[in-house]
Structure 1
Amino acid sequence: MHFIDLSQTIEQGMTVFSPTAPQPVISTWQSHSQAATSGKYQDCTCEISEVRFITSLGTYIDSPYHFYPQKPSIEGLLMEQLILPGTVVDCTYVTKHQPIEPEVLAGRDITNKAVLFHTGWSRFWGQAAYYDFPYLSEATAHALRDRGAKLVGVDFLVIDDTSNPYRPVHMTLLGNDILIVENLTNLAALPSSSFTFHAVPVKIKGVAAFPVRAYAVVE
């Protein structure tokens with residue numbers, strides 16, 4: 001088996017979902033030099049980092065709570081929702097602001113799977129073009145729901161058309177406990193199927209979304 005990393009790096013100055021969203025703050029709470037003079041360590045030092053960020057950052061997963069306050073937040077997600085057989089849908093033909101329609105799912109087994117939409121948009125990460133992304137149509141969200149998908153991932157900024165305030169894709173998927181992972185990368189490295197997708201967040205109570213180290217295990 002081998003492993004394929006599908007995650008963006010969290011760092012200062014990174015792409016965030018909105019110009020008004022704060023950048024992560026990454027700093028040192030205790031440095032190696034401070035540890036060396038603390039009297040607490042002998043022949044070793046210990047650095048402790050501090051990070052502050054909004055939780056919809058980098059490659060991250062949305063819990064149903066993100067849009068439904070009565071539904072589970074991040075700590076309530078089950079492992080079987082986060083580690084799933086995966087399939088990749090080739091959507092590299094799409095252009096900016098173009099909807100991805102349900103025809104791309106024709107003939108594909110998506111039941112109980114993580115369905116990852118490969119548009120190649122991650123090549124624009126860190127560039128202004130990344131904000132002019134495609135999106136899933138409401139009809140595609142309905143098809144994913146009706147055909148039994150368990151998780152849906154995209155390699156662009158937001159799965160919905162952000163000009164539509166009703167957010168039908170988030171509402172349809174999360175309303176049916178189908179999790180969403182946004183800002184994936186490196187999907188071109190995956191086979192179309194025969195892999196296991198992992199997207200496990202830190203277990204923090206009451207959080208709507210959280211970054212994941214998304215990756216695939218290929219047999």
Structure 2
Amino acid sequence: MKIIALGDSLTVGESEFELSGADSTSYPEYLETLAHQYLSSRKSTLHVNVLNRGISGELTSGMIERFSDDVVGEKPDHVIILGGTNDVGWGFDPATITHNLGVMYDAAQNAGIAAVACSIPSILGFDELIPPRLSLNSMIRTEAMRRSLALVDFFTATVDPSTNRLSEDYSSDGLHLNPKGYREMGRCAFDSWLKPLLDQQSRLEI
């Protein structure tokens with residue numbers, strides 16, 4: 001099973017901890033590790049390969065521009081699309097961001113690739129940027145339901161529910177996550193989406 005993780009620095013796994021030489025794990029890397037461990041425990045012959053196609057600082061418009069090469073051209077079975085954080089930072093309207101994400105959902109479907117929608121994580125130290133995140137994530141959930149897409153809720157997995165801010169336990173610099181946070185993102189994607197999918201595929205092996 002081939003999976004493309006498309007996104008920005010949150011997919012790259014960017015963190016201030018990288019500058020100090022501390023170990024950092026991107027969520028796609030950890031997702032693949034969890035998949036391998038799970039399949040090994042079940043003695044399954046399935047193999048999962050997660051390719052990281054994140055570019056730091058990218059907007060959803062940039063993701064659209066490279067979608068043909070970095071996703072369709074790779075011919076994956078699934079693409080996890082995590083975008084919008086930088087768009088919100090630049091003041092783009094959530095409806096515009098959702099439209100761009102929809103363009104990628106459609107492109108994946110047209111190429112026979114199963115798209116996975118993702119909510120974007122919250123932020124710490126910039127409270128004025130939380131409401132547009134909430135609005136965008138609500139639109140992403142609506143689009144995922146309308147299109148019958150799997151949804152990975154990175155916001156809920158990494159938020160402090162008492163404040164709607166990014167949890168201090170997972171924050172690197174307020175925007176990016178620390179290694180613990182990226183591991184939590186990987187676990188969220190595995191538990192809510194990939195594990196049920198692997199269970200389904202494993203049953204077909206019998």
Structure 3
Amino acid sequence: MAIELEDIDANLETSDMIDIVFDLDGTSVPENYPYILWNELLRCLPWLKDEKSAGVHPLRGSVSGENLLLSKRTKLILRIPAERVVQAGDLTGQQLDIAGNTLVVGKSKQRQLQSATTLHAYIVESNLNEVDFLAEMKQQLQAMNISCNLICDKHRKISEDKQTIRGFGLVLHDLKLPASLKIQSVGLGGSRHFGCGIFVPFKAISGLD
């Protein structure tokens with residue numbers, strides 16, 4: 001299945017990671033969907049298990065009780081090495097069973113990572129308190145020779161029957177553009193397969209949610 005390439009600014013820096021954006025047809029998933037979704041993705045794309053840098057963006061939707069309600073605009077987005085693009089196209093047409101909820105994966109597009117001075121991650125994995133979490137994040141950024149300011153977002157968790165991932169949302173701002181691409185490529189913390197540590201451009205610091 002061919003994957004279309006969205007128009008991008010030729011002046012942007014490039015990365016060896018890329019986002020593959022799939023249309024998604026479905027109505028809802030359990031709020032604790034990430035573990036189930038990852039297992040379904042491995043069923044369809046077994047090579048993902050060997051890509052330690054691969055990640056799955058959190059699904060966008062509205063929380064209702066214990067469910068996440070999806071809209072026609074909800075996309076399934078994988079962040080993968082660029083050389084895996086053709087293989088990722090095999091996901092189109094697959095039906096994913098998320099605890100009895102069927103998601104049909106549609107057509108896809110490539111989306112290059114774009115430099116931005118402000119980035120946001122929905123959750124970065126950590127068992128620390130807020131103060132220690134920010135200190136740890138600063139140390140990790142310094143180890144990558146990245147200088148920026150940090151704002152801690154809400155405390156969040158991703159649960160499964162036998163395990164729970166905890167962490168905080170995180171905003172990085174006043175980034176230099178090459179550093180912005182680096183952070184999007186490598187992320188912060190672990191559990192990228194479950195949506196953690198994946199940064200995207202963020203337009204307004206006041207828009208945290």
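Can you tell which of 1, 2, 3 yields 9, 36, 38, 15, 2, 0 when P(r) over Cα pairs in 10 Å bins from 0, in percent is derived from it?
The read-out comes from structure 2.
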Given -5500 for helix-only ellipticity at 222 nm (-39500 (n - 2.57) for each DSSP H run of 4 or more, over all residues; to 500), calculated: source structure among 1, 2, 3: 3
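Quick note: the coordinates plus some simple rules give every number you see, no bench work behind them. Note that the structure is predicted; figures quoted are calculated from it, not measured.
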